[in-house]
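Asker: Given below, in the form of structure tokens, are the structures.
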Structure I
Amino acid sequence: MAISRQKKEELVAQYKELIANSSALVFTNYQGTTVSQIRSLRTRLKETNSTYTVVKNTLLALALRESDRVTPDTLLRGANAVVFCGEDIAKSVTTLKAWIKEAKAVEITGALLESSVLDSAGAELLSDLPTKEQTRAMLLGVLSAPARQLVQIVNAPGSSLARVLNAHIEKQQEAA
């Protein structure tokens with residue numbers, strides 16, 4: 001059944017909004033999945049601020065062009081559904097891979113990260129990226145290291161003096 005021009009324009013606008021709010025797009029082949037499986041995947045991905053949408057390839061390609069993004073022609077073939085990842089790409093892809101392992105229903109075909117088109121292996125490697133929380137912890141560690149070293153340097157003479165005095169007191173107590 002043909003889609004009306006108005007419906008196509010609405011879909012392109014919806015895709016453009018999803019693209020604008022996404023840090024990455026992960027393409028999947030959803031062929032052979034049931035409606036209940038897709039619903040459960042959508043529920044899981046919603047927890048990571050990601051959206052799983054079955055797309056019309058030509059309309060998604062148009063939305064990508066209008067959003068000044070790369071159009072991955074190799075990925076826009078067949079039965080496609082796209083994970084529009086939220087801020088935390090690694091968490092989204094890890095959740096997707098875990099669901100795929102359980103359901104054995106969907107296959108990752110590739111990804112679009114900024115202006116890079118990734119194949120299926122590259123897309124799966126996105127789950128190895130540090131999560132947002134891990135990145136913040138690493139950054140905090142890097143930023144606090146100089147302050148920690150400064151405190152150690154400032155405290156070093158005082159602690160050395162305290163050890164010397166403590167040793168002198170112990171020596172006097174032994175002599176007494």
Structure II
Amino acid sequence: MATLEVRRHAERSDRGNEKSALSANGRAMAQGLAQARDAYALVVSSPLPRARETALLIAGRLDAADPALLPEMGGAIGDRLYGEMRTLADWRRLLDERDEARHVADEQLAAWTRLASRVGDRERVLAVSHGGIIELPALVLAERLRAPLAGAAFGYCEGVRVEYAKGAATKIAVLRL
């Protein structure tokens with residue numbers, strides 16, 4: 001059974017700059033999650049610097065930057081990314097209201113399955129992505145697995161752990177700090 005950990009990047013230094021690196025607090029947060037160098041069979045991130053740096057600090061390496069972990073989330077979704085999306089229930093409502101949110105979730109779930117399929121049984125993948133890009137697919141998957149998720153939206157370095165068997169997700173758990 002392969003395990004995929006999808007985590008949000010750590011705190012960035014400049015929220016107004018999409019390409020900013022991590023803040024000192026963000027670097028410390030990611031370093032606090034550091035694992036033994038061989039803990040992950042595969043380490044990937046979105047192409048943005050804050051995601052790449054977070055992966056490097058947690059895992060000690062970055063095998064690839066995967067553009068699939070940074071889908072386009074413009075329009076109604078992008079307008080709501082910051083501000084009112086404070087809980088998983090907020091993201092759930094967006095899924096119910098907007099077809100494009102469901103589309104993003106489905107694309108991410110396919111990317112997650114593809115990443116998990118790249119490693120063997122009992123091996124782990126670390127994928128570092130972004131807020132919203134994790135909540136949407138996590139909620140859809142939890143619904144499919146009849147394992148409802150609740151609580152706050154994912155904070156920095158938080159996310160989900162998904163277990164796969166025979167190419168299919170079998171379990172999802174929230175990763176909180």
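FYI, it's all coordinate maths here, none of it is from the lab. From a predicted model like this one, the values you see are computed outputs, not experimental measurements. Cβ atoms are built from the backbone, for glycine too; each structure is taken alone.
Asker: Once relative contact order in percent (Cα under 8 Å, 6 or more apart) is calculated for every structure in I, II, which label goes with the largest value?
Answerer: Values: I: 25; II: 33.
Looking at the calculated values, the largest one is II.
Asker: Going by distance in nm of label points 7 Å out along Cα→Cβ at positions 94 and 118, which of structures I, II comes out largest?
Answerer: II
Asker: Figure out for me which of the structures I, II the number -19500 belongs to, where helix-only ellipticity at 222 nm (-39500 (n - 2.57) for each DSSP H run of 4 or more, over all residues; to 500) was derived from the coordinates.
Answerer: Computing helix-only ellipticity at 222 nm (-39500 (n - 2.57) for each DSSP H run of 4 or more, over all residues; to 500) on every structure in I, II gives -19500 only for I.
Asker: Moving on to the next point. If Rg/Rh (Cα atoms, Kirkwood Rh) computes to 0.94, which of I, II did it come from?
Answerer: That value comes from structure II.
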